[in-house]
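There are structures below to look over.
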Structure P
Amino acid sequence: MLYTLHETSYYGAAPLRLTAQLTRDFWSSPLNPARHSDLGRRLFATADLFSNITRRYRRPDWGIDSVTIGGHDVPVTRKTVWSSPWVKLTHFSRDADALRRAGRRGPQPSVLIVAPLSGHYATLLRGTVQAFLPDHEVYITEWENARSVPVLEGRFDFHDFIDHVRQMLQVVGPRAHVVAVCQPGPPVLAAVSLMAQEGDESRPASMTYMGSPIDARHSPTVTNQLAEERPFAWFASNMIYTAPPPYPGMGRRVYPGFVQLYSFMSMNLDRHKEAHLKYLDHLMADDGDSADKHLEFYDEYLSVLDLTEEFYLQTVDYVFQRYLLPKGELVHRGRLVDPGQITDVGLLTVEGENDDISGIGQTQAAHDLCANLPGELKADYIQPHVGHYGVFNGRRFREEIYPRVREFIALHERRFHKAADVS
């Protein structure tokens, strides 16, 4: 019912939204001699703000057409190299001739970035991809919006996520490097554990976990506490709704993206109010650059996707309530998942000092779980002065975190090739 009300309110606001758009266009038209007047700027700013608040935010574009390497502009093309109804594995393919001109000869490490399936699209990691591109063959998971997947395609749950990660590592491999950002940490570690148990030659050469709730019992945040305080039945009864027409996935039970978005925004409501008031001030002051930065952020932040009921509820249950992986109780397709079986995959964990989503220690827990991994294959880093978003994006990520990840990957790329030469 809530989903239907949400859609009804969107379409019901259409006349007001259209009026606001016409008002905005009228007062911004170069043919309007009063557009620079104080009244004109105020009317334009108010109409623009209302239009943006009530409009639909679609899947953002990547906007990555090239990368600068050694002072050379290298064209980049996105290619889908594997897919299922639930995800596209996208390769950011760099032009080979331009790479040679930039001094990049020979193969570079292949990196699979596993984007979070937790409400936002993979484009939230645009800055992450841009940082990795000069030095790596970059692949990323682009998860599908559950409301866009017809019911006939079946279910997608936590175990399907693990299977998908394994399949994508086999496509990217052999011995690629996997980077899990936030939510995927537990299922990615589970996938690598199973690959190690089976001696799968496509298991990664290294794995990096960034702000991931490997063991959410450590330094519990507001998010963790909510999951603990509410019984499982509460989440099933209050957070799951049916996708309505005209979506292709109509009838599918989902955790709506707009519910997750409201939860995120309510944690910092005053900050978002202040940001929109500043945006209004920038428009009235004709400060286009500052207004564009605001729009760029919120175009990404307000673009959300739905999760399947089964994936969402299993994640709450497995990761945030029963802690199955760190307690050694996670069973996948009848097999106990044992990270202790990992003996030759490099492990790097990255956390943010001020992370209010995955607290300090939650990601580091991977080191204890990988008990049989030699110490020389492990590394840990805590970035001062950053929150959750800063662990994988922004200036400190580019200048302080990424160089450490790059060197870690390079170290284990050399280790893998040295071992291959010996054998």
Structure Q
Amino acid sequence: MSASFFSRIIRVLIGTIGAQLITMGVMLLLVRLYTPIDLGEFSVWLSFATIAAVAVTGRYEMAIFNCGDQRAIQALLKLIFVIAISSSVLIVGAALLWNTLAKGLPAVISLFWVSLVVVIFGMGVNKVVLSLLTYQQAFNKLGVSRVSLAACIAVAQVSAAFFFKDVSGLIYGQVFGVIAATGLSLLWINSAWLKGSMSSGWQSARDLASQHKNFPKFSLPADLLNTAASQLPVIFIASRFGSEAAGWFALTLKMMGAPISLLAASVLDVFKEQAARDYRTDGNCQRVFLKTFYLLAALAIIPFVVFAFLAEWAFGLVFGSEWAESGRYAVLLIPLFFMRFVVSPLSYTIYIAQKQKLDLLWQIVLLLLTCACFMLFQEIDTALWSYSVGYALMYIIYFWMSYRAAKGDSQ
């Protein structure tokens, strides 16, 4: 198991490293083509899209790994696509209606609402495609898919800067990149799966919706809260400390959060398939849980220690003095990023063990903590440090919950 498990991680990781290099490389161009204010406004728009994209599938793509045969997955795909199309329109429509009545949305949301509908749907479908490739153990294609997404967005956003001189270039580039990458990924899936989903009966889809109802009932609100907790800081910072500060923070998230998330996702893609299989056969996945934990901790400790001393200098050197503040933000957020990298992939055991109620409670507390940090403190440094430390402590609790779930029947 060990040799096969780590081999699959490496296969996904190769593609992930390529995606990281593209993401980091394109930022060197974007910070010279767009201002911190542009990046701040775009980040607010993308934060809204990222939160909404969690909801558009009802989290039924997570149920793919609980299905035992291809016919069940095909029926589930039909259910997911119908939910994704309708909910993308409803979410943005509801937001615009609320904005008309309360005037509370940032202007960038209402100005680019059509693009928002398209990108939310595209991001939702992309999650489904990645889940399918993981279920099929097509880890080479999974790595290529991640590279394609990063590359398509990068090329589109840089190209758009020559036609649009403000935030619209970033937004239109994001939309085109997501749709193009998702379309390419669909070509790599066996067409029989997609054709089978179209011919699946509605009764089968309804039966599966009922069978896996805990995903929209508990996992959806829990993941919405988790995503909101990670995305709301951009919105809070923009509203309380200005779009320029939001732009600095967005660069920090891009250079720290995105690569870390991609690395962790590479491990998760392999871990969740192996852990789900072990849980089905043995009643627990404790062994692979601990192996994955040791791997993640070993990968993280040295880079984070080094980065604590070099972050501020490195950001100023690479991106220019205008963006040096992002490096200072990165140092404040190291506890958060370290714990997220180590614990986040392991938390999938909560889904496997069907402990979504406990996860939902944790997510509620996390969201309340996030709101408190950015609403109570008047200085951005204090808000960021309290947010970082509080988040890290919450992840320690999450690790304990995940380990308990991994032990399953062996407890």
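A short reminder: the numbers here are calculations on the coordinates, not readings from a lab. This is a predicted model, so every value here is computed, not measured. Cβ atoms are built from the backbone, for glycine too; each structure is taken alone.
Looking at FRET efficiency 1/(1 + (r/R0)^6) of positions 184 and 400 (r between Cβ atoms, R0 = 30 Å, to 0.05), point out which structure of P, Q has the largest value.
Looking at the calculated values, the largest one is P.
State the single structure among P, Q that was used to calculate helix-only ellipticity at 222 nm (-39500 (n - 2.57) for each DSSP H run of 4 or more, over all residues; to 500), giving -12500.
Details: P: -12500; Q: -28000.
Checking each candidate, the match is P.
On FRET efficiency 1/(1 + (r/R0)^6) of positions 208 and 384 (r between Cβ atoms, R0 = 25 Å, to 0.05), which of the structures labelled P, Q is highest? Could you put the intermediate results ahead of the total?
Working: P: 0.85; Q: 0.05.
Going through P, Q one by one, FRET efficiency 1/(1 + (r/R0)^6) of positions 208 and 384 (r between Cβ atoms, R0 = 25 Å, to 0.05) peaks for structure P.
When you work out mean projected area of the Cα convex hull in nm² for each of the structures P, Q, which one comes out largest?
Largest value of mean projected area of the Cα convex hull in nm²: P.
In terms of distance in nm of label points 7 Å out along Cα→Cβ at positions 160 and 176, which of structures P, Q is highest?
On the way: P: 2.1; Q: 0.9.
Ranking P, Q on distance in nm of label points 7 Å out along Cα→Cβ at positions 160 and 176, first place is P.
Assuming 2.6 is distance in nm of label points 7 Å out along Cα→Cβ at positions 136 and 224 as calculated from a single structure, say which of P, Q it is. Show your work: numbers first, answer last.
Working: P: 2.6; Q: 3.1.
The read-out was computed on structure P.
A value of 20.2, 59 was derived for Rg and Dmax of the Cα atoms in Å, for residues 88-311 alone; which structure in P, Q was it taken from?
Going label by label, the one that fits is Q.
Have a look at P, Q and say which one yields 18 for relative contact order in percent (Cα under 8 Å, 6 or more apart), as calculated.
Here the read-out was taken from P.
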